[in-house]
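Listed below are the structures to be examined.
Values quoted throughout were computed directly from the atomic coordinates according to the rules given, and no laboratory measurement underlies them. Quick caveat: nothing in here was measured; it's all calculated off a predicted structure. Cβ atoms are built from the backbone, for glycine too; each structure is taken alone.
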Structure P
């Protein structure tokens, strides 16, 4: 419950700050990574059955790599996103689109 609640809170904060800071020329956006191997998730990746079940749920049939986040970060940091604020970009191999 705390983890899920904090994610919802971050989305709300992203939207609220985007609206509040837009007149100052400050854009606020977020990136929502899907399944990436991190220190927090490392224990799951040792279970082949868990990996198989999770890969079945991800349309691209692979877990994220840290370099997969670079494109979204570069887009949000560049002028290409100058009219984008208050959004969260999922980088998840299509997971959210499939549920």
Structure Q
């Protein structure tokens, strides 16, 4: 049985002492093992939120373009669509008889 080895990268940052102490307090109160776990998990969750929101906006913009293109540049109705319209009109007229 082989274990997959994940490639690792390092992330270093400098911040004011007060800010580090503040983060350490939050990590401790949140039940995290250490500051690193707190930072990684917190940033990962925020990154997921940002990406999800961005993807939702992109999908919404794409859907809007598709909709407005269909409204402003409609295709000619197919024979199947024409037949469906005729069938519907016949049905509605028969309801009134």
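A value of 2.3 was derived for distance in nm of label points 7 Å out along Cα→Cβ at positions 24 and 88; which structure in P, Q was it taken from? Let's see the in-between values first.
Values: P: 2.3; Q: 6.9.
Value 2.3 for distance in nm of label points 7 Å out along Cα→Cβ at positions 24 and 88 corresponds to P out of P, Q.
P(r) over Cα pairs in 10 Å bins from 0, in percent, for residues 40-79 alone computed as 26, 27, 20, 15, 9, 3: which structure among P, Q? Let's see the in-between values first.
Values: P: 25, 39, 25, 10, 1; Q: 26, 27, 20, 15, 9, 3.
Only one of P, Q returns 26, 27, 20, 15, 9, 3 for P(r) over Cα pairs in 10 Å bins from 0, in percent, for residues 40-79 alone, namely Q.
Using distance in nm of label points 7 Å out along Cα→Cβ at positions 48 and 72, single out the structure from P, Q with the greatest value. Walk me through the numbers before you get to the answer.
On the way: P: 3.1; Q: 3.9.
Comparing P, Q by distance in nm of label points 7 Å out along Cα→Cβ at positions 48 and 72, the maximum is at Q.
Thinking only about FRET efficiency 1/(1 + (r/R0)^6) of positions 8 and 56 (r between Cβ atoms, R0 = 30 Å, to 0.05), which of P, Q has the largest value?
Details: P: 0.70; Q: 0.45.
The structure with the largest value is P.
Where is Kirkwood radius over Cα pairs in Å largest, in which of P, Q?
Values: P: 15.2; Q: 20.2.
That would be structure Q.
From P, Q, which structure was helix-only ellipticity at 222 nm (-39500 (n - 2.57) for each DSSP H run of 4 or more, over all residues; to 500) = -24500 calculated on? Mind showing how you got there, number by number?
Details: P: -14000; Q: -24500.
For helix-only ellipticity at 222 nm (-39500 (n - 2.57) for each DSSP H run of 4 or more, over all residues; to 500), the value -24500 is produced by structure Q.
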